[in-house]
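Asks: Next up, some structures in structure tokens.
Derivation of every value follows stated rules applied to the coordinates shown; laboratory data play no part. Model, not experiment: these values are computed from the prediction. Cβ atoms are built from the backbone, for glycine too; each structure is taken alone.
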Structure I
Amino acid sequence: MKRIITIVVALLVFGLIAFRLVNNKKEIASKNQVKDTSDVRVMVNVTPVQSRVSERNLRLVGTVTADQVIEVKSEVQGKILNLNVDLGDKVRKGQVLARVDDQIRQLGVANAQQVLADARQNLQRYKNLYEGGAASQAQYDQYSLAYKNAQNQLAQARKEVSNAVIVAPISGQVTQKAVETGAFANIGTTIATIVDVSKLKVQLTVPESDVYVLKEGDSVTITSNVYPGVNFVGRITFISPRGDEAHNYPVEVSLTNQSENPLRAGTYVDVAFNRKNQTATLQIPREALVGSIKDAQVYVVGADNVAQLRKITIGSDNGTYLEVLEGLREGENVVTTGQINLDDSTKVSIVAAK
């Protein structure tokens, strides 16, 4: 009986061990089995790219520049005898800035005057001879030409003397004094730089979608942080007929400076164009944007429900919506929620389309 009991117990133990081994094998096989994820999809919301009209006033930031900046240069060669201006001086148009030594040029004028007097006397004598038949036409023409040459030489000598006096070509303020009294100037040597800030201009680049609502002569409002609450009135004086590769067009605005609130060249200003943009442009919701505006990307979902990451070019920022200049077509669906779970070419399931 004891032997039978021992055999039965042994069989039960072996049975339990076999059962345990079979279950462990099934569990290991289940864990090692590769799951089929080919149909796993990420849930997203999408919205179509739409053509919209944004009711907004166009505002751009620009830099004020002087209406005229002129480098005054010497037109003659010589020693500077007098320099009558200093850095920061205000000058009037025609004011004498400097004088170059003209002693030799004055002698040249005196010689030219003597040559002209001799030529005039010879011409008169041969004119009388020619009229009396004692001189030929060729002789008379020769002395007539000599007289004209003498006149030109005197005019040139006088011009060189006048060029030795360097005057201000415009009214303005001296912002650079390049030489000192006693220095030697060559032809083309810069004497001083004069800036006229009585009139100013602002040069801007305007996107294609906005430039077509602007016209030359339109009034604009200009403000600056240096004068809070102060408005400057300007006018559009130039709109370029040609844009750059990014479809931006150079625009120039002119304004008269204020004596009580004078702007300096180089100051940042805000320019508000007094026209609303009525041109429809392609736009997407801001939440569809992946990355920054300068390096903008979006996920585009096609008919195969696959999200493709695409680079786009952003134009104006209209608050809730962003203008798209390149990279999308009207009607294409862009992902607005769920981008955090996406990679390029990820399969998606559209929860809702706005």
Structure II
Amino acid sequence: MSRAGRAGAGVNWTVAGGVGHPPAGGFPHDALLYDSPDDLLATVTPFLRDGLDAGDAAVLAVRPATAAVLRGALDDDPRVLLVDDDLVYGRRTPAAISAFRRLAEDNSPGGGSRVRLVGEIDVGASERTWLEWARYEAVINEALSGSDLWGLCLYDAQRSPEPVLEAARRTHGQLVTPTSRTPSSAYTDPATFLRTLPVPDEPVERTTPRLTAADVTDFIGLRHAVAAELATLAAPADLVEDFLLAVDEMTSNAIRHGRPPVHLRLWTASDRIVCTITDGGPGWDDPFAGYGPAHGDDLSRGGMGLWLARQLCDHVDITGGAHHPGDGTISVRLTSRLP
């Protein structure tokens, strides 16, 4: 029996749990860790229906099967906007953040109302992708603060691995059920959470690099050398071009904003390309770096290198700096999977 069934018929969980009253300030970012389809419907349906009655907009960015169930429960209400979850979340997290900003801007009713957004992420099958989406869930607490959004993220507790569920508890301020909305006791300040995430091991780094460039001073020559190595790969041209552009951006950043010496190492394997760019500092202490342009909407001021790299590569990992002490260097590792 679902929690909704145990609670008894006719329970007004919206009022009981406070979900019908938009929390003040910030970006309300809730999570539903549901055990059954009944729990899903008994939680999400009143959340959206109450919002529509209050003048909020309702948006679903969920898997097709989930969308069909929820739209049916809402009698295919034409006011519920269904967006393609693949287009919203895409392959990389910065694109998802930009997509949600656009959804808020395009659909906000104004007048103090907001967009109630139900999201469902496919976190993938590996710990590496779980970590990437956990990072995203922490970042959006900051990145979407002040937007006219109220997010409710769905997690199937029967199918999701425990590390994914634990990350959900740590990155969402409120946990909801059919009968309640309560603060998550595991919630962690986003900056603190991001600083404590591990940098995954990359076994290919223990092999001989395909290209090594020490104490880089000739940026143009280095670009040609990297391009020549990547040209030999049996990989889609756009993937190779994206990776080369990311290497350009990170090498340029290291030369312009870091301290010498700047080193580059490039590895290729049957399933991935990996490149590390290392400089002597001074580094940074911004766990949100690269999830939006450094200077906001004013792109003329630059600051887009790391943001572009996160969109062009599958993974961008940074080591060194105030919260990752080592030998005084800063290293950016770019990884893209090969099909």
Structure III
Amino acid sequence: MRLGSPRILKIAQVAPLSESVPPKLYGGTERVVSVLTDELVRQGHSVTLFASGDSRTSATLVPVCPQAQRLMGCIDPLAAHMLMIEQIAQRADDFDIIHYHVAPLHFPIARRMATPHLTTLHGRLDLPDLVPLYEEFSEIPLVSISDAQRAPLPNQNWVATVHHGFPERDFCFHPEPGSYLAFLGRISREKRVDRAIEIAKACGWPLRIAAKVDPSDVLYFKNEIAPLMEHPLIEFIGEISDTEKSAFLGQARALLFPIDWPEPFGLVMIESLACGTPVVAFRGGSVDEVIEDGVTGFVVDDLDQAIDATKRTHTLDRRACRDAFTRRFSESRMASSYVRLYRQLISSAAGADIVA
């Protein structure tokens, strides 16, 4: 059957329960789910969001638990997530498609449901323990958030790569650089804030660090990072909210992204570009897909290159950074890419050729 015009889709979005949608503070996956869900509603689709009860959305909210698990001090996070997967299975016939963001919890049930579905993977995939699991569920339709992310599991049923996107209105463009370097995200070994500190000291410029410290990283922070922050150029301001990011990033000379792991995407990079602030990033994972070397930032391989690149960020056009964000990382582009996938999967399941 061919339809003369695109029909409204009934879409279920399934979010992690560790943070609200959108998150109060740190929470990249939940923020992406929030942006995608609201943009799908704006585009006219009927969307149901399975998430924590303190979430805010223009979709129909199904509150699986009263509050985000991190805020309520949840002892067993698996319990609520399994309850959510069962609720979705019971209501599967209500939807044209189910979009999961909680892999791999739903894999055993999803493979047994008739309702079309897809799963966006938001984390790293280079862990050996994942290989037999994903081999078992090799038919599950998957979306990667960068081409680099999928490299460790090349034989999965990858249906697309969809880069994340955010609303341009959430970020103010700052045409002139500020006086400090910025580090935004999380204190952990793979994020290498120690490299950021070394770069700032070598340049002689202030570094402001806005980052959360997970319980698992408290000792690392206390023993290895906190002593480095005693330098007069270094300021640790802790975890900040989404509403604070625009000013924090926009007023910086550059964002330092000195990772030491296969970054699946790196939301902070596109947030920085949205503000007009160039990025100095160590090569790894998605970095080469997000940053246009010599245009929106510099991609480096070692500390010496990073120091040199940071000193040259003033040569980059901040308007080009903003334009790259608008062109490549908007919420409308992200949502439209997913809608095309939804229609393709629905069409395939129904044996019909539905016009996108």
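Asks: Work out the source of -0.33, -1.06, -1.10 here, i.e. which of I, II, III gives that when log10 I(q)/I(0) by the Debye sum over Cα atoms at q = 0.13, 0.29, 0.30 Å⁻¹, for residues 237-284 alone is computed. Present the calculation step by step, with values, prior to reporting the outcome.
Replies: On the way: I: -0.53, -1.26, -1.26; II: -0.33, -1.06, -1.10; III: -0.29, -1.14, -1.17.
Structure of origin is II.
Asks: Next question. Supply the structure label, taken from I, II, III, corresponding to P(r) over Cα pairs in 20 Å bins from 0, in percent with the calculated value 18, 25, 22, 17, 10, 5, 2, 1, 0.
Replies: I
Asks: Continuing with the same structure: Computing distance in nm of label points 7 Å out along Cα→Cβ at positions 125 and 309 gives 3.0 for which of I, II, III? List each step's numbers first, then the result.
Replies: Working: I: 9.9; II: 3.0; III: 2.5.
Of the structures listed, the value fits II.
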